Every structure is written in C-alpha cells, then in structure tokens.
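Below: a set of structures, written as structure tokens.
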Structure I
Amino acid sequence: MNIQYLIDGFSAQMQRERAKTQMTLGQLIGALEKMPGGAVVANIHGAHSYRGYYDDLAFKRSEGTRHASDLLAECKSAMGKAFEGYKGGRYVMGELTPVWIASYGCCGVKLIALHDDGGIAVADDEF
C-alpha cells in the first residue's frame, strides 16, 4: 500500500471537515453571483494558498471595498487553478475548498459569511 494515498485521504477528509464550518470557494462564488450589479464588498483580494492548510484558499484583506463583480472574477479564475504552497507543492482549488482571510505566508481567520451589504463574517480556527 502506498503511504501517500493514506496521507492524501486523511488530508482530504480534514478539508471536508473544515468546509463544514466556513465558506467554500463555491459558496463564495454563489453568494457573489446573487449580489446586484454595482454591489461592493469587503476588499479581499490576492487569492493564494493558505499558510495554515496549503490545500485551502486565502485572500488578503485591505481597507475599503471593491466591486463584487471583480471579486467574483478573481474567485472564478481560482477555480481549478493550482497554487504553490508556502513551503512548496501545488494545490488545486475547487468548489469545496475552504476560504480564509490571511496575508500570504500568515495564518488568519475563517471566512464564515458574505453578507448582503458586502461585509464579511470571520471566525478563528478551532482545529
């Protein structure tokens, strides 16, 4: 038996567990698609592999807001894309990938919700 299969399976199971407690890339895209034209959202940008779990996706948070349509385009471009992990490896992001708010190379907070007014809700990691 290949030990890598066991490690990959365990990693995938842990990612599914994390996805139960926070927004996934697919859920974020769905929420953004429901927003009216011209809507603005919290200024999260710069999609990258999350430092805490390389197979998860993170966005950097900056002051102000941005157009929801711009964030939607960034999220859609991350779908199916392979990102380089902080210490190496390539990780493909998909619909069930958990989303975090964190600067590159840093741990951060879970994205819990995107509100109708464009604000975001976050929470600390319990794992």
Structure II
Amino acid sequence: MASRVLVVEDDTDILSSLVEVIREEGYEVHSAANGFQALAQLAQNPMDLIFLDLMMPIMDGWRFLEEMKQRFPEQHAKVVLLSAVHGLPAEAARLDVARFLVKPFELDDVVRLAHEYCPLPGRDRHAH
C-alpha cells in the first residue's frame, strides 16, 4: 500500500504543485487548505507524512499541531513545516517536528524528504 501524504497549504498554486509532484512519485496524496480541513482528513485516514504550512486562515499550523496531538495521539506521521516564518529552525525544534523547508523551496527538496520519511517499496532510497 502506498504511503499516505497530507499537504496542508492555503496557497492554491503551491498546494497543487506539491500534490502533483508527490503523487507522481507514487504516494497517496491528500490535501487541505487549512488546519481545520487537515484534522478532518486525519479523522478519515492516518497519514505517514504531513507537509504543513504555518501561516493559514481559519486554523494555522501551530493550532493544527496542538489539535492533532490532542485528538489523534496515535498519529505518528512525520511533520515537515513549510514556511517563510523568521526563526523557523527554532520553531521546528519547539514544535517537535521532523524537518522544515523555508519558502520559497525547491520541489526536489519536497520529493527528497518524502522518500526519506516514506521510502517506496521496490525503489532505491538514494535514487534521487
């Protein structure tokens, strides 16, 4: 079964690019435009990896992480922050997330992290 990846991003252009490039790699990709929608996705499917924007309307990434830990304590997805927030390394450490990518980032970096955290069966982890 393909690893499930959730992309949480309010910028529709960034969201569609991320979904497309990750799906092309062979992952099952789900998307959400804010933390509220992302929690609804988690209620339906456990995820293996979450790419999470911090600055979003309705429910931002900080609140989403708090809610996820409270509502889905069994959820062990790796979380990669996507943000232009100043001080992101400190923020990532404080939020106990796996990694972070500073916007603007390269799509190749997203693919590399997807392979690192969710290796696809039958593929060499170091092919990229």
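Given a value of 0.97 for Cα Rg over 2.2 N^0.38 Å, point me to the structure among I, II it was derived from.
Numbers: I: 1.04; II: 0.97.
Considering all the candidates, the number was obtained from II.
Hey, distance in nm of label points 7 Å out along Cα→Cβ at positions 88 and 104 derived from one of I, II reads 1.3; which structure? Don't skip to the answer; put the middle values down first.
Values: I: 1.9; II: 1.3.
The value was obtained from structure II.
If helix-only ellipticity at 222 nm (-39500 (n - 2.57) for each DSSP H run of 4 or more, over all residues; to 500) is calculated from each of I, II, which structure is the one that comes out at -12500?
Considering all the candidates, the number was obtained from II.
Which one of I, II has relative contact order in percent (Cα under 8 Å, 6 or more apart), as calculated from the coordinates, equal to 23? Let's see the in-between values first.
Values: I: 29; II: 23.
Structure II accounts for this read-out.
Among I, II, considering only distance in nm of label points 7 Å out along Cα→Cβ at positions 64 and 80, which has the greatest calculated value? Walk me through the numbers on the way to the answer.
Numbers: I: 3.2; II: 1.4.
When distance in nm of label points 7 Å out along Cα→Cβ at positions 64 and 80 is computed for each of I, II, structure I gives the biggest number.
Matching task: 2.6 is the computed value of distance in nm of label points 7 Å out along Cα→Cβ at positions 8 and 24. Pick the structure from I, II.
Values: I: 1.9; II: 2.6.
Source structure for this number: II.
Values quoted throughout were computed directly from the atomic coordinates according to the rules given, and no laboratory measurement underlies them. Only a predicted model underlies this, so the values are computations on that prediction, with no experimental measurement involved. Cβ atoms are built from the backbone, for glycine too; each structure is taken alone.
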